[in-house]
Structure 1
Amino acid sequence: MEAKAILRYARISPRKVKIVIDLIRNKPVGEALAILKNTPKAASEYLIKLLNSAIANATTNHNMDLDKLYVAETYANPGPILKRIMPRAQGRAFRIKKRTSHITIVLKEKVDK
């Protein structure tokens, strides 16, 4: 049994998100939230909301126990790139790539042996 939450078209580069994602992979949900709240990166705002959404999905839709939940999988894939033009010297124009991300968090319950 797993619960999933997906954020599509987040206006942040996947490279920046992956740095923060690596901190919370395979951590219990409470610890992952604490890490995100104390991480001074722009991606942690997106991930806090997404993790809370995954927790809500797990508890309401799948009747999973909140104390046993952990972050099983998390990944950030590139979304579409918004291409913009920046005027430069002598009439030139440089292209600016505004990258987007599709971020996924999958929660599972720990199995006691």
Structure 2
Amino acid sequence: MSNYYDSKDLKKFGEISDWNEELGKQFFAYYESVFAEGKLTAREKSLIALAVAHTEQCPYCIDAYTQDGLQRGITKEEMMEALHVGAAIKSGATLVHGVQMMNKYNKLSM
């Protein structure tokens, strides 16, 4: 049984430029500059990317940034801590929208 997600597809990511070379070049130039050393280290950026990969639920990104993190010496404990930071923000963002529901409920039930 085949799955929709195929880890081998990650290696084909560069092929997105095949159908629009100019936009592909622009995206990859931007992507490369975002992950270059800056005020944040490449290691820190890798941890951020791993946490975001989980909140976005992107299996390709999870694979890529788990591997990237390992290559940068990020421990499994650091990866899990970053994942929990992402989960806390995602759940907090969900819950804070409860205020909108509460406001609407109060307005409609008057």
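The numbers here are math on the coordinates, done by the rules we state, and not lab data. In this text, all values refer to a predicted model and were calculated from it rather than measured experimentally. Cβ atoms are built from the backbone, for glycine too; each structure is taken alone.
Starting from the value 32, 20, 17: which structure in 1, 2 was semi-axes √(5λ) of the Cα gyration tensor in Å calculated from?
On the way: 1: 35, 13, 10; 2: 32, 20, 17.
It must be structure 2, since only it matches.
Once FRET efficiency 1/(1 + (r/R0)^6) of positions 17 and 81 (r between Cβ atoms, R0 = 30 Å, to 0.05) is calculated for all of 1, 2, which comes out largest?
Details: 1: 1.00; 2: 0.30.
Comparing 1, 2, the top value of FRET efficiency 1/(1 + (r/R0)^6) of positions 17 and 81 (r between Cβ atoms, R0 = 30 Å, to 0.05) belongs to 1.
Which structure, out of 1, 2, was relative contact order in percent (Cα under 8 Å, 6 or more apart) derived from, given a value of 21? Can you show the working numbers first?
On the way: 1: 41; 2: 21.
Only structure 2 yields this read-out.
Name the one structure among 1, 2 that distance in nm of label points 7 Å out along Cα→Cβ at positions 49 and 73 of 1.9 was derived from.
On the way: 1: 2.4; 2: 1.9.
Working through the options, I get structure 2.
Among the shown structures 1, 2, from which was the value -21500 of helix-only ellipticity at 222 nm (-39500 (n - 2.57) for each DSSP H run of 4 or more, over all residues; to 500) calculated?
Values: 1: -9000; 2: -21500.
This figure was derived from 2.
For which of the structures 1, 2 does the calculation of mean count of other Cβ atoms within 10 Å over residues 25-32 return 11.1? Let's see the in-between values first.
Details: 1: 15.6; 2: 11.1.
Derived from 2, not from the others.
Once distance in nm of label points 7 Å out along Cα→Cβ at positions 57 and 89 is calculated for every structure in 1, 2, which label goes with the largest value?
On the way: 1: 5.0; 2: 1.8.
Going through 1, 2 one by one, distance in nm of label points 7 Å out along Cα→Cβ at positions 57 and 89 peaks for structure 1.
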